[in-house]
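Below: a set of structures, written as structure tokens.
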Structure I
Amino acid sequence: MPNIASAKKRVRTTAKRTAINTARKTRVRGFIRKVEEAIASGDSKAALAALKAAEPEIMRGVSKGILHKNTGSRKVSRLTKRVSKLSK
């Protein structure tokens, strides 16, 4: 355990930020999972709706720093490709 006041504060801050980031990551994963489940079920309307909900969440994760910019773009791109393939 740290003895210096600033180090103690840093431990508290890190714990708080870790909890927030974990919640955000879990939320993004949930939205992605909903899209993948809709794709697996073969329902193109549900998949499109889930994708429209997931895209802003993924990009919000990028802006909050839990995902790299290219990772977010890649995930959106691959999901979009799979949904469009489903609707054809």
Structure II
Amino acid sequence: MLRGFLFHLIPLLIPFVVYGIYLYFLKRAGGEGTWKGKSTAIVTIIGLTLMAASFVVLWAVQDPPKDGKYIPPRFENGRLIDPQIIPDEKD
């Protein structure tokens, strides 16, 4: 669950980190290193675009749905039984 969450969150945060590093070095060089409205909006749009791309990539590489009956995870006698897909019977 955490891996899936980070898979989408990291592309959103990367542009902010890169822009923050840029501002840090700009300020050290004597420039004005502040977050401005327009630049923050652009970084946000870039981050959202990368996040949307991560959704498309995840959709593209997922296994196709299997034919059959899905049985969700469940507890039996105090043990967790993994989810299963029971194939449909073909004649």
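Nothing in this text is a laboratory measurement; each read-out follows from the coordinates by a stated rule. Just so it is clear, the structure is predicted and the values come from calculations on it, not from any experiment. Cβ atoms are built from the backbone, for glycine too; each structure is taken alone.
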| message | To test your reading of the models, identify which of I, II gives -31000 for helix-only ellipticity at 222 nm (-39500 (n - 2.57) for each DSSP H run of 4 or more, over all residues; to 500) when calculated. | response | I
| Among I, II, structure where Cα extents along the principal axes in Å as derived comes to 75, 35, 18 | II
| task | Identify the structure, out of I, II, from whose coordinates FRET efficiency 1/(1 + (r/R0)^6) of positions 26 and 74 (r between Cβ atoms, R0 = 41 Å, to 0.05) was calculated to give 1.00. | result | I
